[in-house]
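Next up: some structures, all given as structure tokens.
Derivation of every value follows stated rules applied to the coordinates shown; laboratory data play no part. Quick caveat, the model's predicted, so the values are computed rather than measured. Cβ atoms are built from the backbone, for glycine too; each structure is taken alone.
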Structure P
Amino acid sequence: MTTIELEASKAELVREILNIENSETIGKLRKYLSKLRSNKEEASPCEYTLEEVRQRLAITGKDAIAGIGISGEEMEQRMKDII
């Protein structure tokens with residue numbers, strides 16, 4: 001992306017933000033933007049070998065059987081809170 005294209009894209013984003021009339025949406029957007037900006041400084045996601053993935057899946061399966069963890073609904077709610 002060229003500098004001109006980047007600046008045009010940023011200006012378009014600003015116009016979209018200025019058209020938001022809902023304070024709740026602005027709050028969520030602010031929170032999400034803050035997370036995006038802080039994640040920029042974090043290291044890249046970890047990578048696992050196939051054997052490590054298999055080990056993690058085995059542990060996760062045992063945890064699920066033992067009732068350890070959270071439900072899909074709770075995870076969905078957490079994701080909504082983030083976004």
Structure Q
Amino acid sequence: MSSVMDMYRDKATREAFITRAKEVYEKIQGELEGKEGLAAIEPESGDYFVGQTLGQANDAAFAKYPDRWVYFMRIDDPEAAMPLKTW
């Protein structure tokens with residue numbers, strides 16, 4: 001993703017990103033069972049990071065991917081989700 005605005009301006013880009021993130025979530029869902037908090041998913045690599053708060057999940061993702069978009073999902077409610085750029 002080249003810029004913050006690209007993700008919000010281009011619906012096809014945003015939808016493709018979300019689709020990839022959800023595919024990763026389906027693969028890792030079993031590993032997340034019994035955990036609480038948020039998962040930050042980096043869809044290009046398939047890596048994910050878990051934190052009790054958005055800040056913790058972001059910090060873990062930012063440490064490895066400081067300039068990438070990640071998809072944050074509540075582990076107990078994966079429909080509660082949003083794409084954000086690590087900060």
Structure R
Amino acid sequence: MWIKTHLEEDPDVSLPKQEVYDEYNIFCIRNSMKPLSTADFGKVMKQVYPRVRPRRLGTRGNSRYCYAGMRKRVKLDSPGLPSISYGQ
């Protein structure tokens with residue numbers, strides 16, 4: 001599922017909940033999938049990452065709901081193989 005392939009736990013990072021859901025929603029649209037509602041998505045997040053807690057971060061009147069302890073998974077490109085030339 002998208003959650004496990006795109007997110008991972010990190011106690012030092014927080015992600016805005018709306019940003020996470022928006023990226024999931026875009027993924028679903030691009031792949032002709034029906035996205036979960038925000039409520040159902042939140043329930044699945046809690047099941048997959050039970051240690052990640054929702055938090056409200058920011059100053060009063062300017063706060064955002066976040067997943068505390070969550071970051072985007074870093075995707076690395078596969079390294080290319082060096083070309084080997086014979087007879088040099």
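Among candidates P, Q, R, the computation of helix-only ellipticity at 222 nm (-39500 (n - 2.57) for each DSSP H run of 4 or more, over all residues; to 500) that gave -23500 used structure P.
Assuming 4.5 is distance in nm of label points 7 Å out along Cα→Cβ at positions 37 and 61 as calculated from a single structure, say which of P, Q, R it is. Source structure for this number: P. Work out the source of -0.51, -1.06, -1.13 here, i.e. which of P, Q, R gives that when log10 I(q)/I(0) by the Debye sum over Cα atoms at q = 0.13, 0.21, 0.22 Å⁻¹ is computed. It was calculated from structure R.
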